[in-house]
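The numbers here are math on the coordinates, done by the rules we state, and not lab data. Since the structure is predicted, the reported quantities are computational estimates derived from the model, not experimental observations.
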Structure P
Amino acid sequence: MRVLKLLADTDHGLTVTELSTRLGVNRTVVYRLLATLEQHALVRRDVGGRARVGLGVLRLGRQVHPLVREAALPALRSLAEDIGATAHLTLVDGTEALAVAVVEPSWTDYHVAYRAGFRHPLERGAAGKAILSARQQPPVEPGYTLTHGELEAGASGAAAPLIGVTGVEGSVGVVMLADAVPERVGPRVMDAAREVSEALR
């Protein structure tokens with residue numbers, strides 16, 4: 001795992017010697033580790049012999065979203081029903097926010113159609129801005145972010161970041177057709193983000 005983490009943290013790959021030094025083990029051990037990881041396509045070596053993360057890591061990564069989605073659904077259902085707005089779990093995917101789970105309320109006449117798979121820049125919308133706020137100042141209690149009309153005209157959003165979940169950057173939020181988000185929504189979104197964070201730990 002340490003080999004994969006070291007390789008994931010570099011854009012240019014690492015040589016066997018560099019890995020040996022960083023891991024504090026003999027080069028022979030590194031060769032064996034790389035050979036095993038290469039067999040599973042988790043590592044590849046370029047023409048110059050530098051080891052890089054392989055495409056097998058992507059296959060593993062695709063399995064993460066369903067597990068995260070399943071863990072988040074109870075809190076999202078409760079949030080959507082309590083607020084009467086579309087609730088969502090959004091994760092970071094590169095420089096974008098990616099909605100991986102969406103729950104619509106069952107009792108409202110209309111709501112914002114927000115779908116799993118929807119992407120937007122992290123700098124726009126409550127979901128992405130909540131994630132960015134957690135990056136800038138690692139808070140104990142992060143609060144919530146409110147936006148209006150940034151992703152869809154007439155829609156407002158509220159989101160709070162996931163906190164304390166190793167390897168996962170994300171937020172829980174709601175989107176609603178309103179000029180402003182009611183005062184009670186922010187604290188409720190924070191509660192849901194805490195519930196999801198606990199479910200993912």
Structure Q
Amino acid sequence: MQIFFSPYSPFVRKCLITAWELGLHERIELLPSNAHPVQRSQALVAINPLGKVPTFYTDEQQVLYDSRVICEYLNALAQGEIFPCQLGPRMQALTLQALGDGMLEACLLARYEEVARPAAYQWSDWRAAQLDKVRSGLAHLEPQAAQLAQRVDIGTITLACVLWYLDLRFAAYGWRGQYPRLAAWYAAFSQRGSMRHEWALAPGG
């Protein structure tokens with residue numbers, strides 16, 4: 001299996017953490033990519049019309065995208081429980097994934113507004129509104145943090161990727177001081193091998 005890789009993509013990271021938790025990470029080759037929101041990679045567009053990562057090849061060379069599809073495929077392949085089988089826990093995990101994905105998309109829009117849009121056209125209110133989606137998501141989850149402690153599913157993996165990306169790109173946001181229960185949950189979840197691993201292309205990749 002192969003995945004087009006960026007070390008800074010939270011959605012790629014979500015797929016790789018899922019693969020690790022399912023014991024599949026050593027079967028996945030990381031492929032270089034140069035996905036960009038404006039300067040689109042035509043090589044990647046030829047494989048995925050959206051030109052985005054993650055884009056994934058199965059062993060049978062079937063192309064999969066986006067992270068939701070890739071993670072569900074990996075879970076089915078491993079017959080895992082990252083997507084719970086029981087209806088209640090499954091819907092709970094999928095809903096948290098949807099919230100986390102929405103927060104990540106808002107983070108990326110805020111990031112692109114700052115680094116991809118020319119300064120003369122940047123809209124500070126737009127960027128603030130995107131980050132407010134992150135704020136409201138974290139505020140919603142803060143009282144629920146204790147309920148996440150025993151869960152390793154697609155929802156908690158996605159949430160961990162949100163918090164990882166905030167640390168990476170929005171360090172000044174200071175989310176830990178505002179959401180101490182989520183901070184405690186993340187500190188514990190971050191000790192997992194899947195979270196501690198440093199993903200990188202092979203030499204010459």
Structure R
Amino acid sequence: MSNIHSSKHPLVDHKISILRNKNTKPKQFRELLHEIGQLLAYEATADLPIKQTDVRESPLKSYTATELAGKIGLVPILRSGLSFVNALEALIPSARVLHLGIFREKVSLQPVEYYNKLPNVPNVDQVIVLDPMIATGGTAIAAVSILKDWGITNKIKFITVCASKQGLEKLTEKYPDVEVFVGVVDGILDEHGYIVPGLGDAGDRLYDTIQD
């Protein structure tokens with residue numbers, strides 16, 4: 001799977017180890033996702049096209065300025081994908097944020113779209129989908145399908161912290177043109193569709209809505 005970029009950065013590995021810990025509190029969980037999101041985004045944005053703009057003056061000499069050549073769209077999958085937005089906006093202040101709400105039905109494990117804030121006509125040149133986890137792959141596939149139907153036929157990237165091998169295989173089989181930047185790949189899904197060891201329910205841990 002050449003389009004899967006699994007991080008080998010020691011800081012990512014260290015932070016995910018803390019993220020996995022069931023005793024990590026929601027505040028620290030949010031902070032860690034922000035930090036990991038930026039580290040993964042550094043890799044995901046390495047090939048963004050730039051263009052020369054004008055000649056400007058530094059204190060010592062003139063130089064040719066550059067800027068991003070295209071418009072970037074950030075697509076957080078509600079609700080846990082919101083945890084990455086501020087991290088990416090800090091790196092790409094000009095990015096547009098396009099929200100998608102998709103949840104996984106608990107019995108069938110099938111994705112259900114419940115919110116879509118995409119404009120009628122695409123107003124970005126490429127998108128980066130944000131979701132901390134890819135488990136079964138169903139939500140990721142649904143998100144990419146929505147974006148392609150919207151009009152983004154290529155230039156779709158995915159940033160995720162933790163993914164199952166099975167979910168990545170399903171996503172890349174369906175959409176081999178989508179690049180995925182992932183912090184760690186786990187090998188097992190349990191009977192409820194959770195990644196093992198994984199992170200648990202990222203949304204519940206983010207917003208402290210775990211039910212006893």
Source structure (of P, Q, R) for helix-only ellipticity at 222 nm (-39500 (n - 2.57) for each DSSP H run of 4 or more, over all residues; to 500), computed value -9500: R
Comparing Rg/Rh (Cα atoms, Kirkwood Rh) across structures P, Q, R, which is largest? P
